[in-house]
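Structures are listed in the sections that come next.
Each value in this text was obtained by applying a stated rule to the coordinates, not by laboratory testing. If you're wondering where the values come from, they're calculated on a predicted model, not measured in any experiment. Cβ atoms are built from the backbone, for glycine too; each structure is taken alone.
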Structure 1
Amino acid sequence: MRSSRIAPFLAVSALAALVPGLPATASAAGNPLGQYLQQKPAWHRCDSSKPAAYQCATIKVPLDYSRPDGKKIDLAISRWKTSGRSERRGVLLLNPGGPGTPGLDMPEVLASELLPNSVKRMYDLVGFDPRGIGQSSPVDCGLTTGEQNWERAYKAATFAKDVKWARTFAEKCYAKQGDTLRHITTRNTARDMDVIRAVLGEKKISYLGLSYGTYLGAVYTQMFPQHADRFVLDSAVDPARLWRGVIQLWAQDSEPAFTRWTEWTAKRNSTYKLGKTPQAVRKTFYDLVARADREPVDFDGTELTGAGIRAESRSAFYSPREAAELVVEMKKAAEGKSPSGDRETRTLTSPAPSLGGTVPEDNEVTGFWSVACADARNWPRDPERYRSDAIRDKGKYPLYGDIASNIKPCAFWKTTGSEPPTKIDNKVGALILQNQWDSQTPLAGAQGLRRVMKGSKMVTVTGGVGHGVYGFKSCADKTATAYLTTGKLPAKDVTCKTTP
């Protein structure tokens, strides 16, 4: 669920907030971040198996921006330089989402699969692993595979075990990471982005952020508005719902997607044989869930309980065909039949370069909760609040409600010394792209971001399915490309229909 500058230094207003007493007219020589902003990256080929145009480097950033002379951490960055030197406008910084997802491979993925040539001629594509993630001083809590599983259904009989799990998760993280955790935040990642901008010698940066990357981009526009050029925010998160509310929105939004799926599948009973009516299809699915609760189903090498089937299926229901194929295969597995192996999913894969570092096995999960817990102050502290919310939401949203509202590690996270969340409220120009049927960032979330980014415009793809819009040949592509290449936003919000 994953900016400013007239001179090549961090915005004075932001620095003043970080370093008490810094004069508003601080010179380059007196800038406490000067040692970071003046770095010269040692670019090199990311991997011998990768194209020569794909280069990597490592720079340093302060762990704590209020103490720039304190501990330093590594930040892994990458770039794909444009071949159109005469047309070059600057850099297009990229983020794939998360939180907890590395982005070092983004320039290669987008250069080879998604972005049109007109955009690639104008920008160096720049990726990075956010602080604490991937090759950027990765956080590690030493979690077992079982402890990494946070999608836990509420049951009265197991709730005490879930509380113990959440407490253990937090305690393990603080035992291994300590004070580092309060610095793994979206605000600090936005500051890192501005160091990247300065290191690359750019007065402004353009940006393409997906999923969580939309919130990261919005925070950057709030903190460094004078350094934000052309920002595309693809599949957006509502800043007002961070972060528990984002997960709970998955539960709320998945119910109409599930209903739509039952109707679609019932019309195709001759193909999928899951039921002739929507009610029959619903019963088939929940019978499968009940069966897995009695005896877990071995599916693709993973033992799935009923909660596992609900969690595994939730996002698939936004794409009816994908969900129908998935449920058919799960039903076969429950009946002891061999899978057909012809299920299709939309994925982009490109093994990221290692840069000689080792990424802990629990880094993605640890990174997600590090940001989710440190970013927001609204996580309940009383386990009983989680119990009551899970019971309530199980009734309202049976597919995922209890999983979304059950206890999470943030109930026991230490927030002492961490910054309050960023309030997004600005008029910086940006383009928001959103599919109607997006499982990870539902349409309501994008509408929330649009309301607080008053200078933005939004393209809604009616009937659009999937998480991620730009580059997938939807009706939004033309608008996004025009914005990145000309800087012109639509005069008003746009709604367009997907091509069947």
Structure 2
Amino acid sequence: MRNRRMASLLAVGIAANLVSALTPATASAASEAFAAKDPMRQYTQQKPRWQRCDAGSPAAFQCATLKVPLDYVDPGGRRIDIAVSRLKAGSAKERRGVLLFNPGGPGEPGLNMPADLGADLPEPVKRQYDLIGFDPRGVGQSSPVSCGLTADEKITERPYKAETFAKDVEWARSVADKCQAEGGDTLRHLTTRNTARDMDVIRAVLGERKISYLGYSYGTYLGAVYTQMFPRRTDRFVLDSATDPTRIWRGIFQGMAEGTEPAFTRWSRWTAQRHTTYELGSTPVEVRKTFWALVAQANRKPVDSDEGPLTGDDIRAKRHKFFRVQVAAEWVAGLKKAAEGRIPAPSGTPDQALSLAPPAFARDVPQDNVDASAWAVLCTDTRTWPRDPEQYRRDAIRDKARYPLYGDFASTITPCAFWKPGSEPTTTVNHEVRALILQNEWDSQTPLAAGQAMHRALRGSRMVTVAGGEGHGVYPFNSCADRSATVYLTTDRLPAKDLTCQAAAE
């Protein structure tokens, strides 16, 4: 690799000298000929025009827009924008390189992450790295896409019911058709592999031989794909709340349903031990009976709450709450009282990986941008989505019986059933890499089993599990895993073996 890199640099120098010695007309022809041999040069040698991101942001927080090819197979074709942000390392003497961020999704913007997440990062990390954010292709300020979806079409939580399944099939078909009509030529290129290629263009433009990375949730898959595609350009990668790379993408949702059942069982036990506080039952069996009776009642007559009227299916769709036992107990107890006409129900605390402010630079972003870009990635990353609606019906019926809380939501029809297949197969993540995986034991979006699967796929990685840890997102949120991540980012020392640490009692 080193010899090939040297040869490439030599070729650039020879070409530059040759061009300068020729007449203008001949030089132009030589330059075009060289560009034809290296069509990516126009992207990797861009000079970003850094400027203050926003009048309300710190002067040191800078943004620039880069160009990348929409289709890397045709780098001379259509180009799109990638919005990039930067906070420079606090110490020029200690600076190691760049640390890229991704907040998850797919479909979530990451441009503000250096400013938002940087406030929580330990000082040694901020001294050593330029913090780099970017909106993935098609998202936010990076040539945002749209399907023109209505508010109803953006509703994705659709439980299986025999009487509504035909309408759900039509919803899925309509979303796929609208996305194809609105931006099919663009959406087919919004893949994880292409976003990884965009990351490598960012690396080259920043003048870095390697990049380090901190990615959450979907961002762990993006990071893993980058390490698979560009192993020699991978430095220190922290994958926080990891997805299972062997189950992209339908299996990821089904994994959420699988992981919800043990969380619900744990919640039932915890709540039964506190019957005098929540009055939901003195045994786990009684707690579960109370909950399912509430679901049945709400399906007959929605429960008024400060979230609006909730049907029983709406309550089931909030399955993420059960990964935080106290939050769920307070929420269900409030719903029960509301159903009995005693008090309004509280909404409970949302369960999110990161609490990031909306992008300060958001202008003219379509209202369905998150949905359109997410479906594009989910549907085009893999060719394994079933094409027969009846397969979804059978799977939803089966999984509702297996995983009553969320199984039918996870396995029912989606627009991917009617989406045109992507141009590339799913990336197989299976190689040697010195990455660090962080995982809460009770993660609502990426269950512990998903993080363990990522760990197996990335041989040479280490995993730190936060026993009793609740919620989606570990670092740097005052977790017992924080030290391992900071040591790795600042010294390159991974734990000698996989670790399990205990979450702090609340």
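Things to note:
- Of the structures 1, 2, the one that 3.7 was derived from, the read-out being distance in nm of label points 7 Å out along Cα→Cβ at positions 171 and 235: 1
- Cα extents along the principal axes in Å from the coordinates reads 87, 49, 44; which among 1, 2: 2
- Highest-scoring label, criterion being distance in nm of label points 7 Å out along Cα→Cβ at positions 283 and 331, among 1, 2: 2
- Structure (1, 2) behind the derived value -11000 of helix-only ellipticity at 222 nm (-39500 (n - 2.57) for each DSSP H run of 4 or more, over all residues; to 500): 1
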